[in-house]
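What follows is a set of structures for review.
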Structure I
Amino acid sequence: MTIKTIFLDRDGVINKEVNYLHKIEDFEFIDEVFETCFYLKNLGFEIIVVTNQSGISRGYYSENDFHVINNWMISQFNENNINILDVFFCPHSNESNCECRKPKPGMLINAKNKHNINMQESWMIGDSERDITAAYLAGITNTILVRSGHKINEKNSKAKFYLNSIKEIRNLVKP
């Protein structure tokens, strides 16, 4: 049996954008992210985080630093009765020829294969065109760009929907 998933970019979607975030004290959740994810879980979606983390390859922080902040983030979701099914991250830089760094679809494809995800029933919520491109390449057409992270050019975007923040998703995804 397949599952339906909400794929979330991290920086700019779950938490406020901070360049090369790697310290818990700098991590600030986007307003109503827990309530929104709880709503989505109640609709039967699993939640998976897919995040580029080039600060690792650039030497700004270590992979262990990423895991520390990631485990803390997951614990905050757990305290709000929200299970994050999985987190996929790409530690590579823009110059890398990896298959996992968005806009390539590697993280999404790996998630699909690991968790038997129905990509047609799933959604990608990101704050950059890289997120949207990766989603389409992975077979996800339900895409949302949020304006709470990077500046986006909506005229040149392939996103299906635009929202100011993840908290507005209840207007789109309904039972």
Structure II
Amino acid sequence: MTAWIEPGAEFAELLRSFRTEAWRWETQGTYRQPAEEEPWRRWRAGEPDSLDWLRPWLDDVRAATQSGRRFARVRVFQQPPTEYQRWQLDVTPANISAGEDMRVLTASQAVDLALPAHDFWLLDDTRVARMHFHDQQFVGAELIDDPDEVDLYREWKRTAWDHAVPFADYMHDATQRSR
């Protein structure tokens, strides 16, 4: 069965409903989410950011991880990272502090590994929320629970996770390359 999940409250509830793990595959070089417009503008202007705009997400992650559930993701970075991805490098430590296990894979590695070019969440290894975007803005997700289809997503997850590096290692390597 495939169902459509709207962005906003319906999608947020989906991400609260998992029992053990919510795993994200994140592929786009830039996202245009309304809640991020002003924080990204401030970052581009060199202004400080309190991360208040991200607090609801961080609170959800913290609550889930404190209850024994797991949030993990692999971000695919362009080489060199896009401007948006450079901003995410500054924001990601807050995600990690809240309890997300964040890893990075380069775009060329993702292509070499034949991983998909679309974003998705894999929930409890039993449901997939395949995300759809228009002009880099999230417009909704297909909820997929067909076992054969979900098997393919689980295989992509295993491959990506096995080849991705922890965020701290990616940052260390990036620092070494820039010297």
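Things to note:
- Top of I, II by mean count of other Cβ atoms within 10 Å over residues 7-14, largest first: I
- Identity of the structure behind 27 (criterion: relative contact order in percent (Cα under 8 Å, 6 or more apart), calculated), options I, II: I
- Among I, II, which structure scores highest (criterion: mean count of other Cβ atoms within 10 Å over residues 127-134): I
- Which entry (I, II) yields the derived value 3, 15, 24, 25, 17, 10, 5, 1 for P(r) over Cα pairs in 5 Å bins from 0, in percent, for residues 15-86 alone: I
- Structure responsible for 1.2, with distance in nm of label points 7 Å out along Cα→Cβ at positions 119 and 143 calculated and labels I, II on offer: I
- Structure (I, II) behind the derived value -13500 of helix-only ellipticity at 222 nm (-39500 (n - 2.57) for each DSSP H run of 4 or more, over all residues; to 500): II
- Of the structures I, II, the one that 3.9 was derived from, the read-out being distance in nm of label points 7 Å out along Cα→Cβ at positions 71 and 151: I
- Structures I, II, by mean count of other Cβ atoms within 10 Å over residues 31-38: label with the highest value: I
- Read-out Cα extents along the principal axes in Å, computed value 48, 35, 35, structure in I, II: II
- Computed 16.1 for mean count of other Cβ atoms within 10 Å over residues 111-118 - originating structure among I, II: I
Since every read-out is calculated from the coordinates, none of them should be taken as a lab result. Worth saying up front: this structure is predicted, and the values here are computed from it rather than measured. Cβ atoms are built from the backbone, for glycine too; each structure is taken alone.
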